[in-house]
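Each reported figure results from applying straightforward, stated rules to the coordinates on display, with no laboratory input. Only a predicted model underlies this, so the values are computations on that prediction, with no experimental measurement involved.
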Structure P
Amino acid sequence: MADTHRTDLVAEVREFLSTRRARITPRQAGLPLYGANRRVTGLRREEVALLAGMSVDYYIRLERGNLSGASDSVLDALAHALQLDEAERTHLYDLARASNPSSRRPTVTASRVRPTILRLLDSMTDVPAYIRNARFDVLAANTLGRALYAPVFDSPLFARRGPVNTARFLFLDPAGQDFWTDWDKGADDSVAFLRSETGRAPHDKALTDLIGELTTKSEDFARRWARHDVKIHRSGVKRLHHPLVGDLVLPYEALDLPADPGLRLNFYTPEPDSREREALDLLAAWATAGTAVSSHHH
């Protein structure tokens, strides 16, 4: 088992570094262009080595997937030479950590939501909120969160096997195309987030299984996965199309729960007096009525 992890990790490092190198032109790196007969659009290995202040042989060793023993200053020089952003830099450090046998502690990911967090969720009555793990499993949602994400919760994908998972819904349920107005952005972001997570938790079998499933079943996922892009989600705007209240443009925040590694609280906060605020109030009224109706059935 450890051997396949090792092979996967080597491939991951190799692909990540070579794709980053390929996207930087010598001009962007501030290098003089010698001759016009370049076979590569991006930087050559020796140019990266020059920019990072290391020998060509050493850089080649790194790009072949051998990050073990690379010091922080080497990683910093590499990140600087390849013009990595924060998410990419974090990913490089995660890959280096996973490459060092001494620090290969399995990454713990919390699997349940603690009662205090559930109470917090339920107390957030006028904003849609939910808790998810880094694999996009939705572990808990408040009433409004469930109402907003009704198309996901009601997907036939999860009728036979849980948990509700927004990445599976996005790529494997045709309704995903309707629900995410900006589907391409949602798809790019999800894949980049999962790619970051493979660096953070390389031994998470459920994560590997999910990626395997999506790569096999979705051409769109497989194509994006091959790009090796990584991203950090903290805040932004989601564009959703809800079957009951129509198009919504909702600012969101994603907060990590420090006591529960891998879990994050996502919530949407529309502007007061906006169309979105009205739409959510309508959804809340509908959800409360619906809850009342469904509780009479039990």
Structure Q
Amino acid sequence: MPDDLFYHVDGDLVPADEATVSVDDRGFRYGDAAFETLRAYGGTIFAWEAHRKRLERTCDTLSLDHGLSAAELHTRIDETLTANGLSDAYVRLSITRGVQPGKLTPRSVTDPTVVVYVKPLPRGGLDGEPVWDHPVTVETVETRRVPDEAIPAAAKTHNYLNGILARANLSSDADEALMCGLDGRIAEGATSNLCFVRNGELHTPTTDGPVLPGITRKIVLELAREAGISVIEDRYELSDVLEADEAFLTNRTWELRPIETLDEESVGSGPVTERLSRLYDERVERSCYQ
């Protein structure tokens, strides 16, 4: 990664090594913050409207009224990409409640902390290349997903302790942790959604449970339906995934990443995964490079 990157912090572009927030910031103290991970392709933020709406929902869940318009937030992202000379990049937009007295009860937001963090990524689309260099090795872990009734799964907050604990349980050879809900059914990865294929049908855990409604996941399901591939959202046992013909994970950075092994059992890619990956690349190409 270049050592001369600039980040956008509270309205100012600053060198990455000088980018700081207060130790009294509620995002630091409590994880009291919302964020979105985005990708820029050819200088365009892919699926911006979907990210904008999810960010708004997270802020509504947190009662975090930051007062910034979507246009203002997008401008800060564009300024950060321009300052770094990046057109293809990872982008993280974070909004915290800012500095408030050291009490758990939040107050109205008067001075939110807004940070845009970027790093370069390869070109995407039809002429692109994946950010990963091998299919993903996955292990199930004992850590369970937080119930939706405790912390809504649809809220992307700075509190990632659940995923951190899951990743900490991995062996040294594994890339991603696959977590179950309290009912023992498969939910999602620490930073990814799960999809698998059986008999030509695409399956994925339902977001009615403790599953983040990932935007990449949503796009993949849309592409599958448009292509005439049957899509089933349900609750699944581990055995359902182990018996799959194909399986892959989705997130904004990985896009679609095939699962090589799950708990040391071979799974792998296949024609449906490859077709959906191609369709995803075509969607990115049309949306961002033409």
Structure R
Amino acid sequence: MTGLASAFRTLAVTAAAGLLAVAGAVAAPAPPASAAPEPKAPREFVALGAVDRTIIQEMRYTTAHNFVGEPVDGYRQPLCILTRPAAEALHRAQVRLLARGYSLKVYDCYRPQRAVDHFVRWAKDLSDERMKGEFYPLVDKSRLFADGYIAEKSGHSRGSTVDLTIVRLPALPTRAYVPGERLVECYAPREERFPDNSVDMGTGYDCFDTRSHTDDPRIQGVQRANRQLLKGVLAEQGFVNLPEEWWHFTFKPEPFPSTFFDFPVARRSVAGH
């Protein structure tokens, strides 16, 4: 009997161990799925700084000083990325402006689709009006799509569109925006609105107002001359202005006229180009 009991005990222990092993196999977490690699830019894209180091870059969407009020999705680093033909055309325009004592300054260049999607989500959230006082004081947020200020696709995502201005040299630094500071209307007189080292264009950048239309008749004198200087020097190099935004230009012909890219704005996206 002793031998038989011992055998039963051995069988019981073995069975229990097997059950534990099976249970452990069921409960063990699956190995984490490997993350999909981030898309990179095609070889036709370059960092603007690799083509022209003198053009000033003030990339607004990496900061909280924009109409959304926070850094925008997809902007990993304050870097202007463009298709090479657009970057080279900006370089040629810069050479002409430098001879006259001016410099170009870019606010936004290539824009990933995920950033455009961020704008769309923000525009649909009618409760978020933290930056209304500066960027769209006279526009009801519910009309941003109907009035054309926000869209689900942007020419910036094709890589040959740039938002920019002109700065008189020597360029003074622009002070940093302090989140929560008092906002002033983007069409207020230059000495009242948020400071910018740009020449006076009549409104600030990304001002959702008809006064931002390049040829708005209310913009006269030096302000109008400054807009025409920017438009003229860029038109000579193949850039076409968007009439509703004095700062918005697209190089023609576009290398990617119908492709909307979504690689992040980061140095690694154009590394080695």
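Work out which structure the value 12.9, 35 belongs to, where Rg and Dmax of the Cα atoms in Å, for residues 136-223 alone was derived from one of P, Q, R. The value was obtained from structure P.
With Rg and Dmax of the Cα atoms in Å derived from the coordinates and found to be 27.4, 114, which of P, Q, R does the value describe? Structure of origin is R. Taking Kirkwood radius over Cα pairs in Å, for residues 144-183 alone as the criterion, the largest value within structures P, Q, R is that of R.
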